[in-house]
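> Each in structure tokens, the structures are laid out below.
Values quoted throughout were computed directly from the atomic coordinates according to the rules given, and no laboratory measurement underlies them. Since we're looking at a predicted model, the values are computed, not measured. Cβ atoms are built from the backbone, for glycine too; each structure is taken alone.
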Structure I
Amino acid sequence: MAVLDDLFAERTCVVTGGASGIGAAICRAFAAKGARVVILDLNPERAQALARTIKGGAALACDVSDDAQVDAAFDEIRVRAGGVDVLVNNAGHIADAEYRAMLERREASLGAPDPAPLDSTITMSTARWRRMIAVHLDGAFFCTRAALRLMRGQGNGAIVNIGSVIGLDGGEGIPHYAAAKAGILGLTRSIAREVAPLGIRVNAVAPGFIDTGMRDLLPPKIAERQVKGTPMGRLGHPDEIADAVLYLAGDHASFVTGQVLSVNGGYLSR
């Protein structure tokens, strides 16, 4: 096996929300580099199906917004694998019926003299706000806390949080998502300082617009605007996010912590 193909040999890498999209690409990338990959996902059937296709793959059902489920999952990982070397906090969502309805109203008014105003903040229910924060921000905190309890005795470890360009520039019409992703970036920097003396690194990747299944939910004109708003003139691929994650999780980034690597095709350079 070539040196570059076993960068994560004998390491246990846990990926939340790893059954599809960017998460699945990350799982496959780690497995290709020799890692033991544990997929945590709300959809156990889909997670098990992916685990069967990758060498050294395993899957556990877990709602990351439930701290008891998270602690139980990491206890099982400890028993099975002895510890955690890498955690990738990827679990999250953005699309729901209300989001799509807002985009459809927006698309219908594009080019009109008086476009329909965005009213997401005014109309958003408390339950919808809290669910977004629970999955993205609570979930990242609960999983990080559980992983650190195992990593602190090892003298090393790497955590990579998946943020978003929306957490950096705000976006529009999705205040709950923007707040959750911005919170993840703040969490990254704070915990990185706390655990650096323990030999544990914490970083984040902030993807731009990526070609995943969630994009199929976008109205055509909105999807086209995303491409036009990206200077490279295309969407990113999940594998390009996986490459960034592997860099931050691996030994080539051994002196990198508390950083946000935004993979966005120039979106933030506009």
Structure II
Amino acid sequence: MKIKPFIPILEWLPNYNKKWLKGDLSAGLTVGVMLIPQGMAYASIAGLPAVYGLYASIIPILIYAIFGTSRQLAVGPVAMVSLLTATAIGAFQELSLTEYISYAILLALLVGIIQFLLGLFRLGFLVNFLSHPVVSGFTSAAALIIGLSQLKHLLGVDIQRSHHVHEIVLQAIEKFSEINWVALLIGLVGIIIIVASKKISKSLPGQLFAVFFGILAVTIFSLGEGNNAISIVEDIPSSLPIFEIPNFDLNVIEILMPMALT
């Protein structure tokens, strides 16, 4: 039995051209730097601690480098999956942080099993039956909800998580007097940097510039302290979590399964 078809790295690595190394290192460094804030942001959308965004950014890439077959496919956390994760686990009321994390891990396991079975039975053709208007509408609505879900961070106020756009907007209006103007200013400048970079040149890493601006502003002006302090990530665990078996409660699986199929 040949093992190379199952571990593609054994086939392409021996034929790797050293001339590609410089470009690959540059691309890897750029993607790696961007994945740190991006992964933490996606964890925030999913309602998880920031460090889980880093886990989801690092581990899938390492595994896909060994077992992946496409040089163009991007692997890691995405905004849509983060939103669906928050929606799925939001069906449970009054969860502790430990339970929330456990259910998120269980949901990821269910999704992985479903995707494995779809690949095993070659059912990818089913995607061809999705109409473009449906996909476009779903994507646009998700983008709107994701953007509004970040209002609490942009405004520096406490806005309760909701699946309804009008409720988020109403909460933001009610909390207008509590807005942290320093947080709002940094957020708006970051958005301007990203948009302006794309206008100047599509190759400019605007997101990277925005991240550096935020870090410099917080460090130089000590914005994490004082009356108008803004929320910062603070300490991140420096090691991987202890391996634990997720909760396999059948009632929980029954509730999560429809969203896992989604």
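> Quick check: 20.5 is what I get for mean count of other Cβ atoms within 10 Å over residues 36-43, calculated from one of I, II. Which structure matches?
So the calculation was done on II.
> Figure out for me which of the structures I, II the number -13500 belongs to, where helix-only ellipticity at 222 nm (-39500 (n - 2.57) for each DSSP H run of 4 or more, over all residues; to 500) was derived from the coordinates.
Attributed to the structure labelled I.
> Right, another one. Of structures I, II, which gives 1.14 when Cα Rg over 2.2 N^0.38 Å is computed from the coordinates?
Considering all the candidates, the number was obtained from II.
> Okay, moving on. Taking distance in nm of label points 7 Å out along Cα→Cβ at positions 100 and 132 as the quantity of interest, name the structure among I, II where it is greatest.
Looking at the calculated values, the largest one is II.
> Which structure, out of I, II, was FRET efficiency 1/(1 + (r/R0)^6) of positions 148 and 252 (r between Cβ atoms, R0 = 30 Å, to 0.05) derived from, given a value of 0.60?
The read-out was computed on structure II.
> Once FRET efficiency 1/(1 + (r/R0)^6) of positions 92 and 172 (r between Cβ atoms, R0 = 25 Å, to 0.05) is calculated for all of I, II, which comes out largest?
When FRET efficiency 1/(1 + (r/R0)^6) of positions 92 and 172 (r between Cβ atoms, R0 = 25 Å, to 0.05) is calculated for I, II, structure I comes out on top.
> Have a look at I, II and say which one yields 1.9 for distance in nm of label points 7 Å out along Cα→Cβ at positions 44 and 60, as calculated.
II
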